[in-house]
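**Student:** In the part that follows, the structures are each spelled out as structure tokens.
Bear in mind that the values in this text are calculations on the coordinates, not laboratory data. Quick caveat: nothing in here was measured; it's all calculated off a predicted structure. Cβ atoms are built from the backbone, for glycine too; each structure is taken alone.
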Structure I
Amino acid sequence: MKLIRSTTILAIRHKGEVVIAGDGQVSLGQTVIKHNARKVRRLYHDKVITGFAGSTADAFTLYDRLEEKLEQFNGNLMRSSVELAKDWRTDKMLRRLEAMMIAVDKKSSLLLSGSGDVIESDNGILAIGSGGSFAQAAATALIAHSDLDAESIAREAMTIAGSICVYTNHSLIVEKV
């Protein structure tokens, strides 16, 4: 999988809750040009939450395509994601998209990539973007060593990632299923 820089998106499934958190920083090269971008969005009648890392225009294309698939398959996130991944790999235009996405609903937490990946986490934690590994490590430790709920873990893990990764800030959007 290609490393997408310039953001951090974290999904946590813990204690019956599902949360996606994303930072708001937009960077162009080494310059921060926006501090409060919204990289976390709700789809399909607010039942699916998504977060993206990568090119904004490419991410909006993926949001639109996933929304179409969700409508086509009556909100079945797993089926919609697999069908989107197939299209992403075979469609000449989609194949060039420079983005990754995490999508969650009450049943599934999925990471989607342009290489055809539809990955479901073993431990309920998914992360993408340049600060993703920092957020994922922090969330893993917090789940193992605290009694915090999913949203609190996501906020704390994103704060840690924002303190380490120069492409991640502390302006967070957090959405819960």
Structure II
Amino acid sequence: MTIHSTTICAVKKDGTVAIAGDGQASAQEAGIVMKGNCRKVRRLYDGSIIVGFAGSTADAITLSELFEGKLKQYNGDITRSAVELAKDWRTDKMMKNLNALMIASDGDKIFTLSGAGDVFEAEYDVAGIGSGGAYALAAARAYLDAGVSMSAEEIARKSVGIAADICIYTNHNIIAEVQDGRV
């Protein structure tokens, strides 16, 4: 599934996870920016889980709500909740038409979820989705590999910023949420 119109990047460093995302919503068919200050990174489950989403806004918000329901059902167990959401997403008649991707973290684990039933745990402590996701992921890995003295949030924000310089579906209105996994 190819998702355009955003960049979301998650970075784990020093026991903290940051998820950053841009604020641009585009009408791809018309080639115009519809809104420049969307909030695509949010907190769920009483603030203990952060998610970022790419794709259709209505579909992504629906997935966020369904994921929060799974988190409540499984007492905040992010792994079980992610797997159960992905199973439903892949098999449910209505859900399988949802056009979005999601990154979720509890401050320790980072998962990327897709409608194909995929639940990928982040490799190298970074994940990226959306049209600029690969650019942001590459930038974040480079920052981590170089051992820069920046926080997870600074790396996530800078990585989305780099993607915004390259991807026409990404802007510099970057929002980030941070979750400490050591709590």
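**Student:** Hey, distance in nm of label points 7 Å out along Cα→Cβ at positions 98 and 130 derived from one of I, II reads 1.3; which structure? Don't skip to the answer; put the middle values down first.
**Tutor:** Working: I: 1.3; II: 1.8.
It was calculated from structure I.
**Student:** Supply the structure label, taken from I, II, corresponding to distance in nm of label points 7 Å out along Cα→Cβ at positions 26 and 138 with the calculated value 1.7.
**Tutor:** The value was obtained from structure II.
**Student:** Comparing distance in nm of label points 7 Å out along Cα→Cβ at positions 10 and 146 across structures I, II, which is largest? Display every interim value, and only then the final one.
**Tutor:** Numbers: I: 0.8; II: 2.5.
Once distance in nm of label points 7 Å out along Cα→Cβ at positions 10 and 146 is worked out for each structure, II has the highest.
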